[in-house]
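Enquirer: Pasting the structures here.
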Structure I
Amino acid sequence: MQKFYNKKIINSECKQIMLIDKLKEVNLDINDEMKVGNVIIDIYTEWCGPCKFLAPILHQLRNEGLIKLIQVDLDQNRPLGNMFNVHAIPTLLFFKDGKLVEHDISINGQTLVQQGKMVGAAGEDTLRAIVSEM
């Protein structure tokens, strides 16, 4: 049986860490390459204007080798949206070395990523800063 969660004890509390393999349950193609380094899951729709703004920036970061990118149309994969309680798009999920980023990421004093999830678009400089904090 494959493990999808690791358990971590923090201040005597047991906390579950989501592993990227869990995304196979919602039909995402997760290979061993996705378990190393920075991975961003971009949850978008074809009709979303901010998603269209964000996509070229994510492609640039991927082309530079800073991230691995998986783009998922929410209209085609509702189970992924349900798994992460997605209510707005774009939504980005941040994985580092096969695990959902646990810590919050703040840029210029504003928390943009909470428990590995960011809702809304951001500019290139902001996304680069987030990737560097993963």
Structure II
Amino acid sequence: MNKQIEDIAKIERYIQKSDFVNDCMNKIEHLEAEIIKINDREKKHTGKEIICVMSHRIKTAQSIYNKLIKKGYIPVKKNIIKLKDIIGIRVVCSSLEDVYRLSDEIKNIEDIIILKEKDYIKKPKKKEKI
């Protein structure tokens, strides 16, 4: 258990002392700005906004550690870049049609690369057993 606490503390120090948080926030801000542009175009075109709520997160050191272990990686900073979900943006739309329209628009953003797509509406995520 002490090793786990030590590893999490090392990850936390890396996150706080490097440009990690700034890099993550720059990516979040860029994508959120693009999503807002899409929303503004939709409002201009249809008269209604498709976004009800938008929020974001950066994984905590504990969550990064857990994910590294789950993926079979040694919990060291060089392996953090192997994770593909360090940041997340959640957008709540007013209808299913709006969700899929926004998804299609995001896929068309030139400098965004979709590595993997999961549709939790069509195929809900299974709850993990504790």
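Bear in mind that the values in this text are calculations on the coordinates, not laboratory data. Values in this document were obtained by computation on a predicted structure and should not be read as measured data. Cβ atoms are built from the backbone, for glycine too; each structure is taken alone.
Enquirer: The value -7000 for helix-only ellipticity at 222 nm (-39500 (n - 2.57) for each DSSP H run of 4 or more, over all residues; to 500) was derived from one model only; which of I, II is it?
Expert: Details: I: -7000; II: -17000.
The value was obtained from structure I.
Enquirer: Rg and Dmax of the Cα atoms in Å, for residues 72-111 alone was computed and gave 15.5, 42; which structure, I, II, did it come from? Display every interim value, and only then the final one.
Expert: Details: I: 12.3, 35; II: 15.5, 42.
Traced to structure II.
Enquirer: Taking volume of the Cα convex hull per residue in Å³ as the quantity of interest, name the structure among I, II where it is greatest.
Expert: Details: I: 117; II: 131.
Ranking I, II on volume of the Cα convex hull per residue in Å³, first place is II.
Enquirer: A value of 18.2 was computed for mean count of other Cβ atoms within 10 Å over residues 40-47; which of I, II is the source structure? Don't jump to the answer; show the numbers that get you there.
Expert: Working: I: 18.2; II: 11.1.
Of the structures listed, the value fits I.
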